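Scrolling down, you'll hit the structures one after another.
Every number here is computed from the coordinates shown, using simple stated rules; none is lab data. Since this is a predicted model, take the numbers as computed values, not measurements. Cβ atoms are built from the backbone, for glycine too; each structure is taken alone.
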Structure P
Amino acid sequence: MSERYEEMYQAASRYYVHAETMETIAHHLKISRSTVSRLLKEARDTGLVRISLADHQGSASPLSTALAQRFGVRVHMVSVRENANEKVRMERVARMAGQLLTEVVEDHDVIGVAWGVTLSNVVRYLGRRPLVEATVVQVNGSANQHDSGLPYIGEIMQSFGDAFDARAVLFPVPAFFDQPEAKSVLWRERSIQQVLRLRDQVDIAVFGVGALKARVPSHVYSAGYMDPAEMEQLLSEGVVGDVCTVLLREDGSYADIAYNERATGPTPAELAKIARRICVVADPSRAPALIGALRAGTATDLVLDDGTARAVLNRLSR
């Protein structure tokens, strides 16, 4: 056994099996942290470590095929028994999303993350995969008049950073500005422009779909970001939900919704410039919002359960 292979085995075993940090491994093996990172990458490249996504029968089902053909997306679907509660449904979908993301990220990637109820579950199932010079960036603001949102989004971002040994970059702005003019002014600040430039470089994005009306409440509509009068106004305009806090109608339109002038997330047109866009949904009651998101072209990959898929197709067949 070569010395290089022994080092590679020791590094991989300590990192993946014993969950030691890269700093601890570097100290024990008397090498630099960057060398540990290269050893772990080599362990993956040579097959010593295999990070694999289990095949799911649901992803080859008629439901997933119909969705894939209708919207031109890759569908990753899990089966959930009909009487399962929302917690079980979310857990199954979040697990698949976490496994998928762990499988597809690469060294030097910029990973865009939109916070929300769904992503706070997905992070629980991220596998440990050390990447070289990767960055995780928050793509939409999180503050509102009651709360900075930082503890909530910070925990999500830190989990991504820990899983991939990536630098985490927060976006310290409100989810929605009170006035479009305030957004215009702040967008000219150099510190904000740095985040916006990084957002433009995202290689892979992951996000959920918010819904104004859903069995599992969307954080943006239940945590003080909008008052009841604003939500009623949005409903009267045909808004069904959002992606990255950009509001959508079921037909996929969004450009003429005045509230979006105050939103801080990337529009569907901006998202479409990102090579890989993973949309995660685990709630049949979000079918109208998901249809809007898919019609707007927000996703290349869709992770969902069969109940949500069935609700979408049933609604489309009306």
Structure Q
Amino acid sequence: MTSPDTPLSSRSLGAYLGLAVGDALGATVEFMTAHEIAGTYGVHRQMVGGGWLRLRPGRVTDDTEMAIALGRALLKGPWDLHHVAEAWVDWMRSKPIDIGNTCRRGLRRYTMDGTLMSPPAEEDGGNGAAMRHLPLAIATLGDDDLWCERAVAQAHVTHNHRYSDAATVALGRMTQALLRGEGMAGARRIADALVAAHRVFRFEPWPGNTSGYVVDTMQTVCDAFFHTSDFESCVVRAVNRGGDADTAGALAGQLAGAHHGVEAIPARWLRKLDREVQREIRAQAIALLELAPQVTAARST
């Protein structure tokens, strides 16, 4: 474990690279059951690629790619949700290896009529809005109202659902608490508040569901993060549950990286991680921190 004195830069980069390595590790076993994973890999902990997408080792999926596109939009200039939507449309048009149906539908709507909000829909409670939020959580660190406002705005481009909103806001707040060095206790207070407000998110005992429904993902991520004590154990626990394992792995890696710092990420995973993805993440993690109210305020004092 890292100390509370771990630099903010290490936590920020740890969260972002943690997202990517969790995504790449989990993609191998996406849509498999825990029993199938155990029968095939024992405990899946090596970045071997493959899976239903037939990925090369270290290849990321839409979780990381949409986050990177969001980061590009944030670094383009002052906050503009059109820039965010356009960055995602550019990504969609690049023919990504995977894209969720709800994300695709929302982005196509934007290209047709320019609207930035999907209509509320019960069937749109997937985890696509939650999986991509990290760059915005870094860039708004130190201003909770700003985070909440913009987190929901980016979510509604594709997902307009009360549980998607709640999970996205809570995950960002948890990440920000960890970036500030508040530790598991700080993150746990936020998770408990989410459960108190929406009992459907209860994760103790873990309910055992691993679909792409945002509630199932949030439960799996919280179970992994709050019941492990190091980065690798957290991500391995999340992805070996199966189901939507790339997103569970990505978000578990984000939280664990924000808590433990980049130094805690296994070197063997970083060596396998796509080099171009890793290069852009390293550049964005630094630049996004420069936008954060907490950082700018500290420099002005």
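Upon calculation of Rg/Rh (Cα atoms, Kirkwood Rh) from the atomic coordinates, which of the structures P, Q produces 0.93?
Details: P: 1.00; Q: 0.93.
Only structure Q yields this read-out.
From P, Q, which structure was volume of the Cα convex hull per residue in Å³, for residues 154-193 alone = 67 calculated on? Intermediate results must be reported in sequence, preceding the final value.
Working: P: 67; Q: 49.
Value 67 for volume of the Cα convex hull per residue in Å³, for residues 154-193 alone corresponds to P out of P, Q.
Comparing distance in nm of label points 7 Å out along Cα→Cβ at positions 226 and 250 across P, Q, which structure shows the greatest value? Walk me through the intermediate numbers first.
Details: P: 1.6; Q: 2.4.
Structure Q comes out on top.
P, Q: which one has helix-only ellipticity at 222 nm (-39500 (n - 2.57) for each DSSP H run of 4 or more, over all residues; to 500), as calculated, at -12500? Show your work: numbers first, answer last.
Values: P: -12500; Q: -19500.
Checking each candidate, the match is P.
Which of P, Q yields 0.35 for FRET efficiency 1/(1 + (r/R0)^6) of positions 122 and 282 (r between Cβ atoms, R0 = 35 Å, to 0.05), as computed?
Working: P: 1.00; Q: 0.35.
This value belongs to structure Q.
With mean count of other Cβ atoms within 10 Å over residues 18-25 derived from the coordinates and found to be 15.0, which of P, Q does the value describe? Please list the in-between numbers first.
Numbers: P: 15.0; Q: 32.2.
Here the read-out was taken from P.
Say we calculate relative contact order in percent (Cα under 8 Å, 6 or more apart) for every structure; which of P, Q gives the highest result?
Details: P: 19; Q: 34.
Comparing P, Q by relative contact order in percent (Cα under 8 Å, 6 or more apart), the maximum is at Q.
As an exercise: distance in nm of label points 7 Å out along Cα→Cβ at positions 66 and 290, calculated from one structure in P, Q, equals 2.8. Which structure is it? Please list the in-between numbers first.
On the way: P: 1.2; Q: 2.8.
The value was obtained from structure Q.
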